[in-house]
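Input: structures, listed below.
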Structure P
């Protein structure tokens, strides 16, 4: 007697989603490396970690490596008390060395840092997008700033999307995760992988962030049918470790507080072959005609507008 297997519509949709994504990207692969290390106010020490991990990731076949928020510059006020008299020359020198190494290793780099605007304006909290040719090809500036951030940084006012090896990639920083609209705008641009760099470390101990941020990462991934690659500083005490969330909301993480690299290769069906996965929300949330994707007052200075400039 022939037996017919009947699957629920939700499971069929899930399998169809992952199958379609795998087919559209079958010709190209992308191996990502998400890092964590104890980010500090010592630019050279940060740079040493960054360059060491770049070489390690390249030896493991990574095409792109992601570092935490403020990975090179340090994060105020815990690492950097003020940007007054900050050593911008050293930051530029180390940035150039990282760019040169990216070209040498033929690897893309998502570098958390700070971007100088002028003596009269607070810098930008940014991600430099460094190509595998060793060039800054774009820069994402943190748009949603906490009250603490606004004391030290100027908000950004644009999103950044790059297509790498056939995959459409978006970029966000830390507090942006608290605002669903920041993901929604990328969702409407058909982004499938989000590089979201965080700095949630140097705390006195456990707080609500230990639970809230990993939950947000999983929900943003599942609500928008994206992979979310989320690096974080491992400085003691870090609220959660670097992790990668899949569109079904499942999460893989490094060990908290230990420097390291988490790898993932796309297209990805690793977990769907181990258990029955499920995705939802194939109906995109409406995109408002008028929406503000930043808080505070963005800069109009030419250095803020030039997304390919050095720090």
Structure Q
């Protein structure tokens, strides 16, 4: 019995009960462990918002008789589960016949079975929920295969890299540690021998890539974790400053509900919303600030405030 079937059965038992149903009785009828039953009851109550009440005297459960009649919806994935399943299905649909051809079919069938566990047809679910990529850049499949293999096998690589900012091709030897999928695009975090430090490379700017016969430089786990998660956005590195941004009351209605960084600090002040985020490299942060135009003001630090003001002046100059 899968989770969907258990929840339907549990719902039927609680809906039909005139008195609380003992925990052991529920467990026997559902043929599950105590831990599984507790998880199902918690899921039914917290995610499905079912009016489940616990009665200490009976050590059992029932639906609140004073609550409106409750029925299970046709599908009850939370947003993370639904996004993950639909993303997997769309990724599998995009895989061309090749080495994984024999494995993709069964895997796709399992994903579609999960999508249908809520009582709806899988094609109906996939057809009515759409994942919209934004500014997706194409990655060479051969390069992706070499990079991903090197990450998993601890293999150094020689890559040709043509970064957009400097706009100059270079040849580098890197020791790849992490693949990162960020804002619909792929990046690799690696130790770069030329830079003598950790760097982030966009996979769509790598051409070509080949393994080299040199010793792999093992990552410093603590330093790598700090490098990836300390600052704002994809321009990684230890945070060196905190940006203080003040959004207008109108724009605050959106921004106050957004997570820009796990360590961010937010507070309301006179209807406006103040957001503080740590960052190392300001480039991506500046781009995100600029998209809000007059609805945001950089309070600090001065260097960031000046940089944003200069960019706004340059933008306004285009229209004079």
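None of the figures in this text is laboratory data; all of them are computed from the coordinates on show. Note that the coordinates shown come from a computational prediction; the quantities given were computed from them, not determined experimentally. Cβ atoms are built from the backbone, for glycine too; each structure is taken alone.
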So relative contact order in percent (Cα under 8 Å, 6 or more apart), computed for just one structure, reads 9; which one of P, Q is that? Q
Quick one: helix-only ellipticity at 222 nm (-39500 (n - 2.57) for each DSSP H run of 4 or more, over all residues; to 500) came out at -8000 when computed from one of P, Q, so which one is it? P
When log10 I(q)/I(0) by the Debye sum over Cα atoms at q = 0.14, 0.15 Å⁻¹ is calculated, the result is -1.04, -1.20; to which of the structures P, Q does this value belong? P
Comparing structures P, Q by mean count of other Cβ atoms within 10 Å over residues 51-58, which one has the largest value? P
One of P, Q was used to compute distance in nm of label points 7 Å out along Cα→Cβ at positions 147 and 163, and the result was 1.5. Which label is that? Q
Suppose you compute mean count of other Cβ atoms within 10 Å over residues 43-50 for every structure in P, Q: which one lands on 15.8? Q
